[in-house]
Each structure stands twice: as structure tokens, then as C-alpha cells.
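Right after this note come the structures.
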Structure 1
Amino acid sequence: MVFLQTRLKIGFIGAGNMAQAMIKGMLQSGNVSPARIFVSSRTSQKPQKVRDLYNIQICANNEDLVETCDVVILAMKPQDLSPAIEPIAKLFDEKQIVVSLAAGLRLETLEKILPQCRLVRLMPNTPSLIQKGSIGCLVNDDTDESLPDLMEDMFSCLGTVHRMDTEDQFESFMIACSAGTGFVYELMVYWQDWLEEHGFDSAAARRMTQEVFLGAALMAKQNIDQSLEELQGKVTSKKGVTSAGLDSMRELEMERALRISFEKAALRNKEINRQMKSS
């Protein structure tokens, strides 16, 4: 599969932060050469910046990119996807793989625009910028067994690729692992603020906060034979300091607050999907 990947021409329509992170990861993996990565964008400045950084190829417009590439990655905002792709939809062929990064745009909507293509929804989260991401992947053809394998080979350079079976799974993944990164940062802000209120300067408070979250995550990763509840139990003495804090968190129904946050994000995702359908 890696041999096949090295022969593919991969194009990005859009040159924002996530596209740049994906290009960087692919090149660092050594599986794709700069000569086989192409970029087009509404503005000329961003592709030029990416070419200066990574020596990749620039296409003058989206039409040229589609006619050149075997894999086309749609790396634009959801509201920009249909206006950009519908006018050139007939240029795509049945052998092309089209990978959409657009949140809220379900495969059924993409199939109406590009019914002839092999379609993939991909959702990297922001830790993909440092090759520590969780990447959700959903294909539109259950019988196309090679496509999920190719996507895993192509994008594992960004982190761990998780294969999804349904749109509902994919969108739950997106809420928990993509939007969820922002939720974790919100908690980290509270940690840092509390430490600063108790005499630590901002640099020290941030460093301590980072260490707590990173340390807990690494402990969980290295002890997969133990549940999260079991790991929590190892730092919780009966009637101790940790126990008192946890009792308060449960009395304040923190779990309920987080679940509501997840559901609010999910509702917004559905709203975006409806807007995409009606536009």
C-alpha cells in the first residue's frame, strides 16, 4: 500500500493550517515526495507560502488540480465547499479519491455533488499539527476494502486513524475528539487560573497544568489494561484530599454539564448540515 501511495498525486484545494499540517506530516513520513503534492487556493499568497516551506507544487486553479491529481483533499470551510466544487464537478472521474475535511457535510451531500467519485470524510483534530492527532475516517463504499487501508497509510503520519462505520459514529467522534480538544483547553484554563490565584506566575501555572493533563493522559495510555476508574482510584484515598474534591465535582454534576456541552456541539453540527443541504 505504501508503494501505491508513493505513486499517487495528492492535491489540496485550500492551504490553511490543517492542509499545511497534513502536507508537513506526509513529507516527514517519507512516503510522499514534494513533487507529488499539489495545492490550489482562492488566494495566491497561501499556496506560495506552502511552496516556500515545503517545495510542493502550485496549481493555477482548482480545475488544473482536479485534472492533475489522483487524490483531491477538500480543505476549505464547509460553506465554501459546494460553491467551489459544483462548477467543476464534471472534471472529476470515477477513479479519483475525494477526501472532505468539511465538518457538518455528510457523505450523502457529497455524493450528490460528486456521485462518480470514491468519497472519504476525514476529521483530523488539532493535535495532528504535532503528529499526535486522532483522525476519524469514513468511506462511502463498504465494499471498497482498499480505500480505508490507503487512508490509514496516508494519514497515520498525523496520529492515529480511527475507522468509522456510520455517519453517526463519525459525527460523535468529531464532537468528542475534534471539538473536544477545545473542551479540554477550557478545563486547562481553569487549572491555570486557580494556580495563578494562589501565588504562581502564569508561566509556572501553565507548565504545571500541562504536566497534570499530559501526565494523566500518558498514564492512561501506558496502562490500557486498567480502566480510567481504576487509575483514578489509585490516586484517591478514602476521605482524603482527592476524594473531597471529587465528591464536590459530582455534587456539582460536572458530568451533566459536560454532556450538555457535547449535545450542544452536536446540535450545532446538525444545524450546519441542514444549512449545507439547503444552500
Structure 2
Amino acid sequence: MTRPRLAVVGYASIDEIVGGGCGGPIVRTIGGGAVYAALSALQLGVDVALHVGFGSDFPDAWIAELERLGVDLSASERRDHPTRRTRLAYLAGEQRSADADRSEAWIEATHALQPPLPARSFDGILLCPMPLPLVRRAIAAAGSARLIADTSEFFAAEGPSALRAFDGVDLFAPSLAEVHRLTGEDCEGRAIARLAAAVPTLVVKKGRRGLSRHDGLDEHHHAIEPVDAVDPTGAGDAAVGAIAGALLLGFEPRRQLEAAAAAGRRAVGAIGPAAFGWTCSSNRNF
């Protein structure tokens, strides 16, 4: 049986993890939603081609590690601009402080390191959080591939008008906070109902409350088993990567949610993407 081919489009970053159960010195490791999603999808048995723009200072050893893990990097490009960097500090209750959210350097790198769009045929394309104009371009160029999309609170800040950028996706998987931003609705039920009416399939990530899937008149809910989080970074991205892989493998809706929940639990159990085979973190400066 031929393995499904998934293009994962988005960003790679250099993350500094503070707290989150790791203790000791700051841990510097690979980050970025596309990286977590790609490594998660690989675990399900799909072929993954990562489409990112690597910054000029992105470690060669990390690129080699991605290739060792089986990620196809033939479409990724090295760019003459510093890598996006994010310092993530986890407080009590897994509350996160991310200094990149309003950083001018982060925004500049977001534009300079825009990922290349898939130039060949794939069974599915996963659009990780990225600027809305790029989402529109990617959807227009997707051809017959199944389209899965995620976003972030930063890119959803435009509010209800941002919803138009996702016209054409087959499955949209935002967090509950992003659902509220995208719809302008304070009521959870009304917000989900409004967004579910705008896309063929909606999967809502609710953190410790689990996930819900809305497909026409069908709804599926999956609770999250309690787990002590070592590092919550990338849990939502890993969940979406699993959803994309499960969709291409033909999993029925409940199994898609089960795969997503398992990937999220796996992600929070180790620093960075170590739970997905990553072995190349560093405490040195670069």
C-alpha cells in the first residue's frame, strides 16, 4: 500500500524553553508549529515533506536531525535572514508567556521566512499558522490535495474578516480561543456553531478539555486524560499533525480525535519535540 503524502507548510524556529517542569538552564531547541506537526504526522505512517524557510542561523545539525527522522526537506529553503526566535516561559497551571507575540524582530522574520508553497502533487497539505495572505495563496495553489489548516491567536487577531482566508479548506483545526477571535462571539456554543457553518469540517482544540469535531450535523467529542505536562510547547501543533495524518489514512472521525489527543499528550511529556524522536537540543548560545 502506498503511503499518503503530506506537505506541511509553515515555520521552524529556535525556541528557548523556561520552566515547564524542565528546571535547570534554559533549553534551546527546535520549534515552530510546522516542525511539531510534521514529526507528529510521521508517527502515524504518512510521508511528510516540510515546507519552511530556514533562517541563516538555523543550526545545520537540526536540519540533519530532521532528515534522520525521515522528514523530506527537498522543498525547504535556506534564507538570508535570522531565524524566528521565541522564548517560552511556563508559569503555574501551564500558563504561557511568549515574548515573540509582539516582537518586531519576530514579525519581520515571519515575512522574510515565508515558506515555499508545494510545487508538486500531494495527497494532503497542512497549512500551519501563517499570515492570512499566504493562506489564501496556498489554498489557491493546492490543486486536488485535501487541505487542512490551523492558525494562531496572532494571525486570527483580525477577527471575523479573517475567516475569508480559509475558504476552500477541507478541515480547519483552531483552538477555542482562536474560534472566539475568528467569530467575534463570546458564547462558546454560538462561536463553534458559526465557525462550523463556514467550513466543511471543524476540529476545535480545547486544551485540557479535549477536542470536538463538527461535520455537518455530526459532532464528536473526545476528552483528554489528565497528564502532568513537562513542556506544553507544540501540543496543539502535534495534535493537528496527527489529525492531518489520520485523515489521509482514512481514519473515521472518532479515531482522528483519538490520534490527535494521543499526539498532544505525547508532546507535553518531554522538552521540545523530544517525544517524537528529537535528540538534538542545546544549552549553548547561537
Structure 3
Amino acid sequence: MHNRTVFFISDGTGITAETFGNAILAQFDMKTRQVRLPFTDTVDKAHQAVRQINHTAEHDGNKPIVFTTLVNMEVLSAIQDGCKGMLLDMFGTFVHPLEKELGLKSSHRIGRFSDVSKSQQYHDRIEAINFSLAHDDGQSHRDLAGADVILVGISRSGKTPTSLYLAMQYGMKVANYPLIPDDFERRELPPALSPFRKKLFGLTIAPERLSEIRNERRPQSRYASLENCRMEVSEAEAMMRRAGIRWLSTTTKSIEEIATTILQDTRPDRPVY
């Protein structure tokens, strides 16, 4: 059972409200049922949202938590006037004090992502995503010189999600290559990677956790056995040490933590938010 229902209401996509709200909620050990209400850009839609929030309050027997990033003050007022939830207006919390401090009025524009989609930064990010998809799991050797970083590690150590996260969040072109038993027998990195050793970053994982993950994919297989996982992890870590590759364990780290560490290590001049 969830402890609280959480609403994210926005006159845009709701991504900002959801991201910021979840960052705050992560500080509390509780389960939540989350509802995103994007494109709430009219008073009528605001009234619909209020009815849904109030019905939830009656059903749950406690106040829903409501995060909003509403720019339209008329829509926001409609939420504030009738809502029986705990309302946290993020734009009001931060924008109004900034207006006072800066002596400037905010633009109060809705849908800033439509502006972002026209920027060079956005197009660079799309290119990075396409690059990372094309170079996932060693499926292409083309244009590795264009990679910002090349992740190496055994199967299911977190290479693909980390690659895509770096591409989507930071516009980094990331290739990733699996280390396989053939590499361990040769005691060498895949030949295609030799010219790009300075771009390599390794991922490893505790054998016990690796076995759990692999068993979800191939139950009771040799691939997922703890004995095989221990062998692969040991061989991969030994190879990375021999090759002088920077590496980290993903066992207890989130994708965000892994990506931030890689970013700081490979591009220390780039700000991390």
C-alpha cells in the first residue's frame, strides 16, 4: 500500500514538476502513488484536476501532495482555491523571490521545451542518442574516434542504461563494448578498442548481484550461475587493471551516480547539475 498519492501538475509536459518533486520525496522513506497531469493550461482543466485531487483525498483519507509548475496565474488560482491537497507551487517558491532579487519580471512562458527543441544543444543531444544506440553492445566499430567515452564491462553490468543516460542528459556520444570469455582467453581487450584506450571506462559489479540480474533474464543457466559470474567479474577486473582502465562498481550505485562519476572523470571541465 502507498503512503500518499502525489500529483504533478503542469501547463507543460510535467517533467520539471515530476523531476523536482521526486528529488524532494526521495528524502522520505515512504511509498507513493504518482499521478502526472500535464498540459493543464485552462481553468476548466484546472477544475478537473481539483476534482481528481479532492476525490483522492476522500478515498485515501489523507491529503494528496501536489507539486505544480503552473505559469498561468489564473489556472494556478483555480487549483489553489479548491484543492484539498498539500500544494507546493515550485515556480511561486523560486520565481517570485528571484524577480524581487533581480529586479526583473520573469517571462511566464509556457512550454519552454518547444524552445529547447530548436536549439543546437537539443540537436547535439539527439545525435548523441543515435550514436549511443548505434554503438550499443559492440554492434558497430564505425566512428569510435567520435565517441566521448567507451564503456567496457561484462554483460549486465550497466553499460547500456548508463550510455543512454549520458547521451540524453549530457549529449555525450557513448559507445559500449561487452567483455566476453574470448577476451579473457586472449587476455586482451577487443582489438577494435586498442586505438582508443584513453577513451575507455570500465564498469564492474558484485558477482552476487550480477547473478540475480542474469537469473531474471536466463533462470538457472550457466550464464547466470554464481560460479560463472565470479569468474567473469574476476577476469574483467584483472583485465581492466592490466590495461590501466579507470573503472567503478555499479553494485550499489544509481544510474545518475554512475554517470556523474564518469562525467567528472572524463570531462572534468564540464559542469554537472
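Structure above, values below:
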{"read-out": "Highest-scoring label, criterion being distance in nm of label points 7 Å out along Cα→Cβ at positions 64 and 256, among 1, 2, 3", "value": "1"}
{"read-out": "Structure responsible for 23.5, 70, with Rg and Dmax of the Cα atoms in Å calculated and labels 1, 2, 3 on offer", "value": "3"}
{"read-out": "Origin of the value 16.1, where mean count of other Cβ atoms within 10 Å over residues 32-39 was derived from one of 1, 2, 3", "value": "3"}
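Each reported figure results from applying straightforward, stated rules to the coordinates on display, with no laboratory input. It should be emphasised that the depicted structure is a prediction, and the values quoted were computed from it without experimental measurement. Cβ atoms are built from the backbone, for glycine too; each structure is taken alone.
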